[in-house]
Structure P
């Protein structure tokens, strides 16, 4: 029994599901389909034993945004609509799967916290992974931090069932709003047998991407989520998923069990730039950061003075520092870590600063030592 606690809308939702899971097939909605509530309290407004079961956990974001101006794509109220109103726009979803929708919270993605993500993880484990009749789940999310939440869930939920993140770049009231089609496609992918064993997925703009690799590349346009070097896993045509490759997991992926974790230590990201001052580093540690990630220039570069400050922090405070890159792609190799206090510094490899922050926080929550943390990050490095 898992409850959502202390959400922005003040709601607690008990999640679970039951039914008979099958590969996705486009059935017409059965005339005798009816509402169903399972023993854990999850409600299906339309239930057909012939269809797979999918849970939607809604968190808000642009996909639930509204504006009185139909042309507005920037100034709108994020997270204004509940998930049931979003589903009303796509009745086709109930021809693809038995859908149970839960409003976990309703906020912009900037207000998604580590505690909410832990709650999502525990809920997904209990109601999706541990339920043999549940095919998968969809999480609606604001796009600004969607990649971070998707990476977190990809790292912490590893039962083989598809967990599909979806959002939109235009609010629900906009002309040519992309949310309804994105949400329909996300439900379709979550219900598809071929989506299994690929880790968490991100579905937007007809593309299926790995949560481990995808990043938001454009602040405004609908074709923003991309895995620049690695490519997408597949695409969706006429609401039919097509995967380019068989299921496979990234070689750098680390699975973390958070069943015994109730809090993630604070990890801060500091952005490198010319004339970067070290006082921000000392301030982060002074205010409670238990780990630091540097979004370095090029392959993790910082100024000589800042590097001296890093050596001071890691030697005297024993706080791990991960050097990542501010570039969209690339690697910070292990060989780039030098100096008297190199033993406390960690190269991010191909992980970007956002991913490095999440992974470091989870490893610190497990009380891993620096050497163990270095070993995990080395899986993401080529050199």
Structure Q
């Protein structure tokens, strides 16, 4: 099975999450990703988390985000040999990625202008925290900081909760996804391209809907105080506790719910125009009502009536369900030591093909000798 990006070589200087998530997706689609890591230390995510979050002696975080890549371990500050190797790699690469703070690549002699002189056709992609200029440009581009500064923390939960961060590194992941889009556009153009993405802009773009409304009236959205789920959506939208679990209700008619539940309290809200302004009152009725029976009882009433609803699953329930199993989303990967672990596969299908690979994240410097020999040979052939 051929992959869309076969023949594309990516020189990957990224670390932690935002950049590696981008190079992971390029690798999933067939690109050869050569991960350039600092000699003796490697990607910071190899050691970022505590001992309880390790897989085969490496950070589980690192293992999850760096599968199907090669690792070379170099000293770009003092080793002329390593600098020369990188220069040869740049000449043959199609894409270069980094997510360092401004000026770091310049100090290494690897800015876009410096690299362009070696390979004018290179697509050069970078992720920063807050852009290349401005008062925040040298501030750490860390996900929680970006969530806080972007206003995203005021979009989740209820007003009484105060700011609520998302429990996933959204700024990292969205910036990585946008970098992939820009890199693919550069490859399609067939010309040397500088692609720049910032985590802050990624988060602002993610909030385009409430921000567009704010631009019009200057009024921040309110989340409500009862079962908040989306600040722009009317009742019944929310997550509700039942007698034995949790249930979610998406958009729907309060009158239909009132009839299904035989609730005069809900039927009293007979004017759809108040379903947003009186959402807390309506949700309070639903909150009390849904506590009186089990999740399956309510689903047996709601689903036949085509009400948008679902049980709230934890991971144990999800992984045991046929709805998950049919996706075939898991794969087993193996590292150079023969050790295996299970992780997710590429979520993209093209022409109905599922893309998997069996290569785990590389050991630090695992491919240094191989890559050095490969590209030294190329150099010798060129000058012979």
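We did not get these values from a lab; they are worked out from the coordinates using the rules stated. On a predicted model such as this, the values are computed, not experimentally measured, just so you know. Cβ atoms are built from the backbone, for glycine too; each structure is taken alone.
Quick notes on this structure:
- A value of 4.5 for distance in nm of label points 7 Å out along Cα→Cβ at positions 162 and 354, calculated from one of P, Q, originates in structure Q.
- Comparison of P, Q by percent of Cα pairs over 29 Å apart - largest value held by: Q
- For helix-only ellipticity at 222 nm (-39500 (n - 2.57) for each DSSP H run of 4 or more, over all residues; to 500) computed as -6500, the structure of P, Q it came from: P
- Parent structure of the calculated result 1.7, given that distance in nm of label points 7 Å out along Cα→Cβ at positions 42 and 58 is the read-out and P, Q the choices: P
- Highest-scoring entry among P, Q, by relative contact order in percent (Cα under 8 Å, 6 or more apart), is Q.
- Among P, Q, structure where mean count of other Cβ atoms within 10 Å over residues 234-241 as derived comes to 15.2: P
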